[in-house]
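Below are structures written as structure tokens.
Just so it is clear, none of the values below were taken in a lab; they were calculated from the coordinates. Given the structure is predicted, the values throughout are model-derived calculations rather than measurements. Cβ atoms are built from the backbone, for glycine too; each structure is taken alone.
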Structure P
Amino acid sequence: MTEKLRPDLAAAVADIPDGATIAFAGFGMPGTPFNLIAALAEQGAKNLTLIANTTGGAQQPRMPDIGMLVERGRVRKVICAFTAATRASDVLPFTKYYEAGEVEAELVPQGTLAERLRAAGAGIPAFYTPTAVGTELAEGRERRFFNGREYLLEHALPVDYAFLRARRADASGNLQFHRSQRNFNPVMAMAARIAIAEIEEPILPPGAIDPDAVHTPGIFIHRLVQIPPPPLGLWPQKRQERVRP
């Protein structure tokens, strides 16, 4: 299974073509593949469609996010649950490019986004959901009533590539996530034609992770890359856990 291992981050993203659709895991910091994002920014693919929970953060110091790719003119469209900052005082890098018409944006409710990805991985072409009924997102959409309740049709969201981040992995591609890393990572792995995971801890021999502790099976993972130590590897390679007093 060592054919899944890549020697470095550049090699893991080297063949991503112009026009690809890429899903980026993460919910804020946890599970975000910062290193793969930075490698893609250097690789140069353009006209990309990006799928993520958010368009990036306003935190300082700035971490690699899809806003970086937008700033470099690499992005055609973004599909995400949050296109604006959660606080009015924050200004996202993405915002000015969207308002200038330089990039498209599709807003998808967070749970619907996750389900569209899961449906793609499960081979389900579409499904109905009550989410967004009665809002602007329902305009022009197919609707049906079930048991007297209105639902909207949502289509599955398959992707060409998924960028993931896991705490540990074995060489077969079995992944184990740490706490809230287990957000969009599993469903994006399922939805992708090629799933690429950056791994925090040294990659283990095949079978070294107890099957009961595997969160995403290796059958969904196509490439693995070890996050190098700083300064080449980007924070947070290891995190301090917050403990309530």
Structure Q
Amino acid sequence: MSACTGKTVVITGAAQGIGLALATAFLENGARVAAMDVQAIPLEVDLAFLGDVGKQADLEAFARACTERFGQVDVLINNAMISRGGLDACGYADFLHVQQVGVVAPYYLTRLLLPIMPGGASVINLSSTRAYQSQRQTESYTAAKGGITALTHALAISLSGKARVNAIAPGWIDTTYSTFTGPDASQHPAGRVGTPEDIVNAVFFLCSEKAAFITGQTLVVDGGMSKQMIYHGDEGWSLGT
């Protein structure tokens, strides 16, 4: 992590949860951090930008601010995301807005910052295991996570020789640092629910030289949950009526 010293890291959705944990970790390890969110960022970063990644003008203003302040971006982390539910509640405008936040913004911000990315830069997109499996009424979120997963390998090919592009697909990550026991924990082969630090560690690896031969990939970080088949009665779970 000491390799972060002096690097410029751009993070969207940094006001809470995984984004806040990432911003904190990069700062603690000597990086300059530019953060964008629709909420005030409860952390003293090098550049805090209040804006909506779902709006073209806000993305362009943020990219200009990063260019003027730093002149170079070494790591871009597209983390911001929202959900508007699914077929039961999500209409045309809401569905479109979720895709703007979850897919269009990562694409456009990458394009805007590309001129100031040096060779060897890294782009990390936050996907989700929901790109591969679903609960009911999650279409808006799931579609966006499927989109960002595909966008990741497309960008990796276009940016070959310029930047490595990878995604991380978290499973159940608890951002409240609660304690989970019983079926909540045992359904994970790792024996516990994930924490933001699990995602931080994966991000640090993917943007390091140790991952220099990895690009276009989506790393699933879910404690093995999506690999374990669970039927009625397994692992303490039963299908309710």
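Of the structures labelled P, Q, one was used to calculate relative contact order in percent (Cα under 8 Å, 6 or more apart), giving 17. Name it.
On the way: P: 22; Q: 17.
Checking each candidate, the match is Q.
Matching task: 4.4 is the computed value of distance in nm of label points 7 Å out along Cα→Cβ at positions 56 and 184. Pick the structure from P, Q. Let's see the in-between values first.
Working: P: 1.5; Q: 4.4.
It traces back to Q.
Assuming -10000 is helix-only ellipticity at 222 nm (-39500 (n - 2.57) for each DSSP H run of 4 or more, over all residues; to 500) as calculated from a single structure, say which of P, Q it is.
Working: P: -5500; Q: -10000.
Of the structures listed, the value fits Q.
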